[in-house]
Structure 1
Amino acid sequence: MTSSLDGLSASDIATAVKSRKLSALSVTDAALARIAKHDPVLNSFTDVTAERARAKASAIDVEIAAGKNLGPLAGVPFAVKNLFDVQGLSTRAGSKINRDLPPSSRDATLIERMEAAGAVLVGALNMGEYAYDFTGENIHDGPSRNPHDVTRMTGGSSGGSGGAVGGGLVPLALGSDTNGSIRVPSSFCGIFGLKPTYGRLSRARSFPFVSSFDHLGPFARNVGDLALAYDAMQGPDPDDAACTTRAAEPVASMLSQDIGNLRIALAGGYFQKNVFAEAVEAVARVAKGLGVTQTVEIPEAARARAAAYVISTTEGASLHLDRLRRRPDDFDPAVRDRLLAGAMVPASLVDRAQKFRRWYRARMLELFASVDVIIAPATPCVAPKLGQVNFLLDGVELPVRANIGIHTQPISFIGLPVVAVPVPLEPMPIGVQIITAPWREDIALRVAYALERSGVVSAPPPRGL
């Protein structure tokens, strides 16, 4: 039995493996071959776990031959951002300093759950240092490159995850999202990404950035695969204090349910400012596809973004204070300087940001009493060029790094679930956020699925390979 991953979804692979039309080992070898061919250009992977992957795939083939009923991801290759603990690897978190850590003795919870569903881990992925990045440009491992134009950014900080799925190296990848690090690479690389509700998926044995914001979630090339991965990872975990009580609520079987009774609105005001024409076009296509004309104002979104910055930089600085004292020269200077600035933010300002955060969350929950879904841009622009420092918007020159997450930060700030969907514009795709109330990932995924079925959103084939 042989295999090529070209055109095969995760669900296609699992069906073929379980029916013995394909062997898990042949699928794994095909993924490893594609990584070897294309990753020297894309630079998505920092570690390829070929021996582990082949052993896992061979074990799956033995179990299938013995008549065992395997999980919904049987034989599906996946990879993870290198802030997930992977047994036998040091957890880099995109840094130079962490390479001195001993190898992890156990996988992250989400890796364990993916493998319990039959998936096969093939490696760890490039990322922005300590997840404090929107560009995907790592000074230690080199930049991740966009599979649609390798002169452009993948977005960050889950840049390798976006590039690996967008480039078809793996059908599924896992990343993290604190201020937009799943949604930004999804937008720039033209794929689907899910940032679940805060506390929905376990973060156990992953390297933190801002514990009160950090989310983990999947990337995929279609909504069905995204839902399969999400379902495989759900469930309480006593090893993560934020993920201890919520029971799993599977959604993959619900995707085709009618969305006609949902109240859907466009985010107005702040979310219609500071956007390029591509972002305006993408939101307009999604709105037309859903028949949406209503607009809602998200209160004080600009202040929410500012408060998110304050809390991010101060929590991050607290986490890294010892490293900043001992090894300042081993940081990316841009990351180091922002963390040092965070260490000097007055406590009174942090207190004000946290109080505002509580107020803002209450106002958003009130808003979701009158709407079920809010549509907003994922990024203000398509992927900028690697190394680009500024962009010109409405006659004003703005720094790229600071403004890529302008529309994602006010959402993750209070832990709302979001599916980022790709609109396949030419020559570069761009994403749109499907935002719902806490714990309603099912609604966001159903809306994304309806858009995908109607052809409004889709993951284009990699144009730069």
Structure 2
Amino acid sequence: MPETPTFVNPVLGGDRPDPAVIKVGDEYWMTYLSFESAPGLLLYRSRDLVTWTSAGSALAEPLGSTFAVDIAEVDGRFFIYIPFIPAPWSALEAPAIFVIHADSMEGPWSEPIDLGIRWAIDPGHVVGEDGKRYLFVNGIRRIRLADDGLSTVGELEHVYDGWRYPDEWITEAYALEGPKLFRRDGWFYLVSAVGGTGGPPTGHMVIVARSRSVHGPWENSPHNPIARTRDAAEKWWSRGHATIVPGPAGEGWWMVSHGYENGYRTLGRQILLEPIEWTDDGWPVAALDDIGGVLDAPAAASVQSPPPSFHDDFSVLRLGERWTFHAPSPGEARRLALDDGLVLAAKGHGPGDTSPLAVLTGDHAYEVEVDVELLGDGVEAGLLLFFNDRLFCGMGIDGNRMPSYAGGHITHWREPAPAVRRLQLRLRNDEHIVTGWYREPGGEWTRHAIRYETSGYHANTMADLLSLRPALYAAGDGAARLRDFRYRPLR
């Protein structure tokens, strides 16, 4: 008999929190929350739940910080329900849920439509036994949707109290959220998260309730929580915010969730996959307590490949596929032009307020490098490892000196780099130890005199659920020309 294929988590590395997954024919589609990144709601597709490929994005420009979404298909049309949270640059005054729709998951997707729902996040869509459409949100509350799914009928109403874990369990907060619903054998199943997505590694968990009717009453599973990090020694922490889907070719059931990797919170919440079993009385349970080792994959799964190196010569603009702006203002993409490389117009006064271009990584050790040329006077540009506007490290050039950054601040160190308008920059992040180099084109690399340790550049430090990402920035006046960006995993 052929060997059963195997996989290891994550099935999609890097910061991809609160995944939403839908099966369309023989294919799966996934997106995840994108906060203030633009483009937002990056799309991925898979035929086996193990190997995922990029398929563009569904949201050109967010209306606020984009939180956890849900994907739905009704009568051949596709919907993504999106909560937007007010951001400094947005017009929103309260959390609000919108919807976009398309004829296929490949798009094109409509502009966001306001559903009029305020002070709610984490929508979960379901069609009831009455044929009507409903949206569940954190709390857990519910509102009916119009038949076309593009407006609401009535008001939010509380429908489920959740399942209470013992008070002595070490969690962040109760935080009943992330409802995802599906139907099987005459039951509606409501999959939720409690315990808080950050904080202690044993906090987040997956709970299940069921009902014969979308109107309840909801009965909690006697097996709750069906997934949880029970010990901080496990490889995956804060497992939660799950979607349960039927497997490829009808082979079993699987759960897609997110979690932090032990020792690498800097990488954010990564995509996890695990098998689901069903009890004789119809309850889903996780088949494994610890998903940190080698796991059996769906029978037809492809072999996992290691994360690839890539070279971006900026002959085409891979916005969304590879690059996203952090905390962009509306129309941020107008800062970009392709002209013998990528020309990035300057913005802000320094790395913190410049909306840098960032790329996700899921590697423990990697190198990035880029060729930076200053265009115009008064511009500073460079290469960073960027968490948010308050926490980053790296270096830049301004034509006179090399500004060096650590802990989100310019440092006192004056690196004796040449006062030139073009330098090649390199950063190596080797399991949190960050080293920098620079050189003039064609010259020898010089190591930056100061190294940084970045294991604390993560969500629990900053109370911001992001990740540490390689990023390019241009601040001040003028622009920078960026050439030959290279990314290399080290192992």
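Computed from the coordinates by the stated procedures, all read-outs in this text should not be read as laboratory data. On a predicted model such as this, the values are computed, not experimentally measured, just so you know. Cβ atoms are built from the backbone, for glycine too; each structure is taken alone.
Using volume of the Cα convex hull per residue in Å³, single out the structure from 1, 2 with the greatest value. Provide the component values of the computation, followed by the final result.
Values: 1: 132; 2: 149.
For this comparison of volume of the Cα convex hull per residue in Å³, the top structure is 2.
Which of the displayed structures (1, 2) returns the greatest value of distance in nm of label points 7 Å out along Cα→Cβ at positions 127 and 295 on calculation?
On the way: 1: 3.7; 2: 2.9.
Largest value of distance in nm of label points 7 Å out along Cα→Cβ at positions 127 and 295: 1.
Taking -11500 as the value of helix-only ellipticity at 222 nm (-39500 (n - 2.57) for each DSSP H run of 4 or more, over all residues; to 500) derived from one of the structures shown (1, 2), identify that structure. Mind dumping the intermediate values first?
Details: 1: -11500; 2: 0.
Computing helix-only ellipticity at 222 nm (-39500 (n - 2.57) for each DSSP H run of 4 or more, over all residues; to 500) on every structure in 1, 2 gives -11500 only for 1.
Among 1, 2, considering only relative contact order in percent (Cα under 8 Å, 6 or more apart), which has the greatest calculated value?
Details: 1: 17; 2: 14.
Comparing 1, 2, the top value of relative contact order in percent (Cα under 8 Å, 6 or more apart) belongs to 1.
For volume of the Cα convex hull per residue in Å³, for residues 119-286 alone, which of 1, 2 scores largest?
Numbers: 1: 148; 2: 137.
Largest value of volume of the Cα convex hull per residue in Å³, for residues 119-286 alone: 1.
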